[in-house]
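Any read-out appearing in this document is the output of simple, stated calculations on the displayed coordinates, not a laboratory observation. Predicted model only: the values in this text are computed from it and were never measured. Cβ atoms are built from the backbone, for glycine too; each structure is taken alone.
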Structure 1
Amino acid sequence: MTTALLDVRGVHAGHGAAEVLFGIDLAVAPGEIVGVLGRNGMGKTTLVRTVMGLLRPRAGTITLAGRDITGWAPNRIARAGVGLVPEGRQVFPNLSVDEHLEAFRRASPRGATNWTPARVLDLFPALAARRSHGGSQLSGGEQQMLAIGRALVTNPELLILDEATEGLAPLVREEIWHALRQLRDAGLAMIVIDKYVQRLVAIGDHHVIVEKGRVVWRGSSDQLAADRALWHRYLGA
């Protein structure tokens, strides 16, 4: 049995007095893509924030490559090998594309430097023509490409994408999905949150559906593709 790269067990978390996650379990194996699905407000982003150390779990454990990272600071979790593409992109308006990629560039915890700024620009040719432009001068699609590239140059072992294609034009969405397929083929483990179920089924290995802070379904891409009733019941698709 393959040891999980990320193992989230029995995690409870929330904001202030409000509890949002109720005993969430989630595992990602090395090289595996896991889709996290659910309607808005069901706890998906809270789960991401908890995994990244931006929220401290009230109960449960989070392990990364066999190490207990529960309660670690976000910068320590990032340096341990987790890259985040946050909802809303959050690029720096006054930093150019090149400056973003150079500022975040570092080796993985194991010393790997496979993802360089040059490789990111090969993955996203649209960014290559905009290298000197600041974050605020980029389109929404270009900002999302940059947010992905910024995470990749940290050479993560696990990449988390929160709302991978939210608010993007159809052609740009296709560019992002094409890039994610390339990352999958390169063996990068990913958690992908997105509302486009068919796209997640096409690239993912396993999926979970979150409803009111609980995992209400988990299974393979084949199982999810075959059960459209799940889409209607939990996703409104």
Structure 2
Amino acid sequence: MKRVIGIVSEGPTDQMAIRTVIDRLTGEKNIYRYIQPEQDARGEFGNGWKGVYRWCENNAELIPALFSQIMPRFDALIIHMDGDVSRKEKEVHCKCGSTECDHKDKTSPLDCIHVRNDRCPVQLPCSDHEDSPESYRAHLTSVIRQLVRSDDENEQLIITIPCDSTDAWIVAAFDDLKDSNDAEMIIDPWSNIISLKKEYHGIRVPGHKKSASVYRRFMPQLSDNWDTVAEKCKSARVFTDSIQLLHDRTD
């Protein structure tokens, strides 16, 4: 049975990886609606984590309708954000208890003039969270759920936080890592592993650029080795469990 799945993500390559994994886990070529970023990359919210944040901030009231009032009705909505956002972006820590700022509840963190003027009082790493992939996942999942005003009882809303990014899943699919958790401990796996040289496992990465045409060549290995990826990456195991629930619920 084909499912209708919406995706809100940082960019097109993330959408590609998410789609590949879901089709592999469900055994179907599902139907996807790419909500954010818009496919021409000139949409209202733009690419990157800020586009995801802004979309969630502005569309919380729309989400319930996606599952009931449109045709075709969505079977699931995937919201993706990379774990490095928690590690290095001050804005997502604006609401943390340790952040003391008179302006924290007056405006969106993305519109805060103190961030733009480099006067944001947030200290990184944030003392409210451990400096670890598991903590990044928990933190960003909580941030997104607050933005969309949804609790973790909603199985149709699936939040995925790969650490340090979706590129860690690629590294886990291709490389023989000694430690089962090494993939998600790598900072910026695209720059430091995948595009470090001119080729990555025989796949040419021209100019270190992360293009859709290059990323597409990683997808067969990601699909074939997904069980190994799930062994190496906690975020992949969590995502697998969520998609399995979706499969069981809609089969």
Structure 3
Amino acid sequence: MLKIADISTSYGVSQVLFGVNFEVGVNEVVTLLGRNGMGKTTTVNTIMGLLKPTDGQITFEGQRLDKLPSFQIARLGLGLVPEGRQVFPNLTVTENLLASAANWRQAADPWTAAQIFGIFPELAARQQSMATLLSGGEQQMLAIGRALMTNPRLLILDEATEGLAPMIRQEIWACLARLKAAGQSILVIDKNIDDLQRIADRHYILQKGQIVWSGDSAALVADEQIKHTYLGL
């Protein structure tokens, strides 16, 4: 579905990514792991067209992305839950969901606000609340709901549960497990390795802008040295 081939990306003269390669298959949950500052968000921003690579190719379902503007990439079926949530603060919960609603790829059963409220009952109780008044956990639920309302073929979450209370984190993981069971392809960045190991099919570790390890959950669980060296666990 998504193929990153030898991608290099820079901020001005400062290079951040150095020939990054990885793939996300149909119906897969794939993680991008690594300590802070290793290039994970830069990778996501490059995929979404917010940054342009200096080398390499990105393809999605066979179509080149790296030459397209971000709005066209979104219309092809990539939905982003950005780091820091970035909900529309002066819109209500319902307005946030409706503002992003689209079905560019003509999904047979597109997401509705009612379905989002079914996944996240907390949002159902806050439908008319301004997003700026929501808790951090509620804002993250809203950010996920907003991305789903674009009916993405691939859902990308940057720091899916960062800074959230344990109970809220478990709600997010339960949501992702439910989406996986329904066949949603997902690329997720997070630091909660134990939870990621339970839902992800494959993992990639970034170190200083390069992929230094990849494997399935069983391999990651078994390799304590890899987790200690690159993830600080």
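Below are the figures for this structure:
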read-out	value
Identity of the structure behind 0.7 (criterion: distance in nm of label points 7 Å out along Cα→Cβ at positions 13 and 205, calculated), options 1, 2, 3	2
Identity of the structure behind 4.6 (criterion: distance in nm of label points 7 Å out along Cα→Cβ at positions 29 and 101, calculated), options 1, 2, 3	2
